[in-house]
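Several structures are given next for inspection.
Since every read-out is calculated from the coordinates, none of them should be taken as a lab result. These figures come from a predicted structure and were not determined experimentally. Cβ atoms are built from the backbone, for glycine too; each structure is taken alone.
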Structure 1
Amino acid sequence: MPTLSPSMSPALAFSALFIVAVLAMVATKLWLASRQTRFVAAHRDAVPAQFSATIALTAHQRAADYTVARTRLGMVEIVLSAVVLIALTLLGGIQALDLGLSDLLGRGYVGQIALIGAVLAISGLIDLPLDYYRQFVVEERFGFNRMTRGIFFMDRIKGLVIGAAFGIPLLFVVLWLMKQAGSLWWLWTWAVWVVFQMLVLVLYPTFIAPLFNKFEPLKDEALRSRIEALMQRCGFAAKGLFVMDGSRRSAHGNAYFTGFGAAKRIVFFDTLLARLSGSEIEAVLAHELGHFKRRHVIKRMVVTFLISLVLLGLLGWLTQRVWFYEGLGVRPSLLGGNEGLALVLFFIAVPVFLFFITPLNSLSSRKHEFEADAFAATQTDAQQLVNALVKLYEDNASTLTPDPLYTAFYYSHPPASQRIDKLLAHA
C-alpha cells in the first residue's frame, strides 16, 4: 500500500506533464485532421491520372465528401474525448466515483470492479450519440448504412453482456493477483492476459462472432475450388470457408481470417462476393494469405505481448507511487483497496502517451501490406488484385488523395497510388 508523501511536487509535476501530453495529443490530432480535410477537398474536382480510366469523377467526389464528413466528425470526438478525460481525472470524476462506490460497496473486489465498470459505462454512454450519428447520418447519407436501429442497439447490448461475461472474471483474477501475488503480480497478470487473449482468438469465430452475424459455408463450388487450390499452393489449412451477412449492417465489403491454430477460418462479406469476380476474389485472398506466409499475425502478436509486458511492469511500479494517483486527480485510500483505481487511471492515461508512437505502428503495418501484396503477385495475377482494389476503393468511398502527413501518421494500409504502382511493377 502506498504511503502519502508530505510533498505534492511530484504529483504536480506529473499533472503538468499529463496536461501537456493531452494538449499536445489533441493539437496534433486536430492539426492532422484539418490537413486531411483541406487536402482531400482541394483535390476533389479531378481524378488522379492513374485512376482516370477506371474511376468516374462522381465516384471520386463522393469519396472525398465521405472522407471529409468522417474526418470532421472525428474532430468532434477528439475534443469531446479530451474533455471527458480531463473531467474524469484532474477535475475529480474518478475520485467522486471511487468515494461514492466505496461507501456503497466497500473497497473489496465488488467495489473495485464496479468502479471500473462505471468508468467504462460513462465512456460508452458519451460515445453512443456519436456512434449513432456516424451510422444513421454519415453512413446513411453516403448510402452505406443498412443497419436498423434495432440491430444498432441490440449489438451494443450483446457487446455489453459479452464484455461482462469475459471481463468481470478477468478483472477479478487481475485484482486478486495485484493484492495477493506480491511485487511480481504484474508478471503473473501478464501470463493470465496472454492466455486470455489466446482463448478469445479460439472462441471468437465459433462462439462470439455468430452472436452478431450469420455465417454460412461458401456455396459457390467453382470459387471454392479456386480458393482451395490457392490455399494448397500456399500451404494454408483452414477449418472452413464462410460467407458473412455483412450486408445486414453495411454496404462496405471485406474479407478476413479469424481464429487461431486449428480454429482458423476464412470469412467473406456477402457484399464482397457480389462485387468481385472469381479471379479478383482469389487475388484478395492471396493477399490475406501473404500475411500468413510472412508471419505478420505472429509478429504483431509477439510485439503486442511484449508491449503489454512492459506496460504491466510500469503499472506495477506506478501503483506504489502516490504521485501517480494524485497527479491524475485522485487521492488513494489509506485503508488499501486501490488496485481497481490504479487500473482505471493507468488504462485511461497511458493512451495519451502512447499516441505519439502511432506513426511507428502505422509504418510497420504499411510495410506488412506491401509484403502481402508482393506475395499475392507471386501466387495470382497482380492485375487482378489491382482490379479488385480499384473496385473496393470505389465501393468503400476510400479517398484516392489523402494528405501525405496524415497518411504517414495514421494509415495502416498504403495509399492507393503507392500500392497499385508497386503491384503493377509485378504484373
Structure 2
Amino acid sequence: MLYQLYEFQKALLQPLSSWARAASESFINVSNPMSKVPGSERLAASYELLYRLGKDYKKPEFRIRSVQAHGREVAIHEQLTLSKPFCNLIRFKRFSDDVEVIKKLKDDPVVLLVAPLSGHHSTLLRDTVRTLLQEHKVYITDWLDARTVPLADGEFGLDDYVHYIQDFIRTIGAENLHVISVCQPTVPTLGAVSLMASRGEATPASMIMMGGPIDARKSPTAVNSLADQKSYDWFESHVIYKVPPPHVGAGRRVYPGFLQHTGFIAMNPQNHLQSHWDYFQNLVRGDEEDAKAHIQFYDEYNAVLDMDAKYYLDTIKTVFQEFALPNGTWKVAGELVKPEDIQKTALLTIEGELDDISGSGQTRSAHKLCKNIPTEHKDHYEVAGAGHYGIFAGRRWREKVYPKLKSFIRDHQEVRKVSKARRPKLESKKPA
C-alpha cells in the first residue's frame, strides 16, 4: 500500500511542480512585466526551489562526450557490450583520428568498474569514469531499476550478482583486466574472483576495492548498526513492497528506491536543509555557478532505483548479519567462497579516513582473507580527510586516489606481461 501512496503523491505533486517551474521562469524572463515586480528574484528563487523539491527525478545520463587522453581530445561513445535482465555491461569506446594517439589508446589497460547496486544509478560514478578514460579502456556495470524488469525474468539475488560479475569478466577477458569495485560490490566481486580462482579459471590482473563492507564488523557505522539491530524478518516485513501497475515490473517484490532515498536524507537532514537554503540564496544573488553545482548533485542524488527484494535481503543477511565472507561460511549456489585460492590477482584496497558508510578497516580486511596473494602484490591506501564519496568523486579522487590507482594498475599490467613472456612454450608434436 505504501508504494501506491507514494505513486499517488508523486502524481499529485506533478502539476504543482510544473506550475512552480513556469512561475519561476515568468519572474526571471526580462520580456515579462512580472520580472519588474519588486522582489521578483526571491519569488523566482522560491518557485524554482518548490519545483525541484516536487519534480520527478529520472535516471541521469553519463553525458561524457569527450575526454583529454594522451594530450588530445578524444570522442567517447557508449556501447552496449552485454545485456542481462538486471544489468547492462557498457563500454565507453574512445575514438581519435590521430594515428599516434590511437596506438596509445590501444595499449591502455582495461578496467571493469563495478558500480554499486545500492539505490543510486551507476551514473553516480560519472566522475570516476571520466577520470579513468584519460588512460584506460573503461567498462561499467549499469544496473537496471527492478521496477522495469518483468516478473517473468525471475528474482535477482546476491548469488546472481556474483554470476553477473563473472560473466562480465569472461566477456571482456580476464587476462589483462583490472576490476574496480566501489562500495557494496566489493563483496560480490571478491566472491566472483575467488570462485574463478578455485575452479582454475583465469582471474583479473588486479582487484581494486574502494570503501566496501568486506568485514562489516570493523568500525561499524550507522548503516551497519541498523542491519545488526533489526532482524531479517523485520526487514522483510517493513521495507519490502510489490511494484504497482502500470510499471513493467508490476508484482515484483522490491526494496523501493524512495525508501532508500528517505534513509539517505535521514542520515544528514541538517546538511540537506542547509544545502537547499544555500541554493535559494545563490539563485537570489544570481550565483549561477554554485546553483548549477547544486542542481547537478541533486539531479544525481535524488534519482534512485528499486532493488529486487531477494538481493536486498540476501545482502542484509550475508554481509551485515552473518558476516559470512570473513567468517569463511559464504556459499554461492552451494559453492564455498575461498579468497585464499586467489594467487595471481593483485589487490589494492582504498578507504576514506572519514567514511561514515564503510568504516575504517572494513575494506582492508580483504588482505587477511586473500592470504595467498604475494605481499609485493598487495597495497592499501587510506585517503586523508575523505568521506565515502570523496574516494571516487571530486578533488581528492582526482588528485590523490586516481594517481595511486593508476600507478597500481600500470605496475601489475607490466607484471602480467612479464609473467606471460616467461611462460614455457609447449613444443608442438610432429605426426609420426
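Hey, helix-only ellipticity at 222 nm (-39500 (n - 2.57) for each DSSP H run of 4 or more, over all residues; to 500) derived from one of 1, 2 reads -12500; which structure?
On the way: 1: -23000; 2: -12500.
That value comes from structure 2.
If distance in nm of label points 7 Å out along Cα→Cβ at positions 153 and 377 is computed to be 3.6, which of 1, 2 is the source? Walk me through the numbers before you get to the answer.
On the way: 1: 5.1; 2: 3.6.
Corresponding structure: 2.
For structures 1, 2, which has the highest computed value of distance in nm of label points 7 Å out along Cα→Cβ at positions 17 and 273? Show your work: numbers first, answer last.
Numbers: 1: 5.4; 2: 2.3.
Comparing 1, 2, the top value of distance in nm of label points 7 Å out along Cα→Cβ at positions 17 and 273 belongs to 1.
Using mean projected area of the Cα convex hull in nm² as the calculated read-out, with 26.5 as its value, let me know the right label among 1, 2.
Answer by label: 2.
Could you tell me which structure in 1, 2 was used to calculate distance in nm of label points 7 Å out along Cα→Cβ at positions 297 and 313 as 3.7?
Computing distance in nm of label points 7 Å out along Cα→Cβ at positions 297 and 313 on every structure in 1, 2 gives 3.7 only for 2.
On relative contact order in percent (Cα under 8 Å, 6 or more apart), which of the structures labelled 1, 2 is highest? Show your work: numbers first, answer last.
Details: 1: 26; 2: 18.
Top value of relative contact order in percent (Cα under 8 Å, 6 or more apart), among 1, 2, belongs to structure 1.
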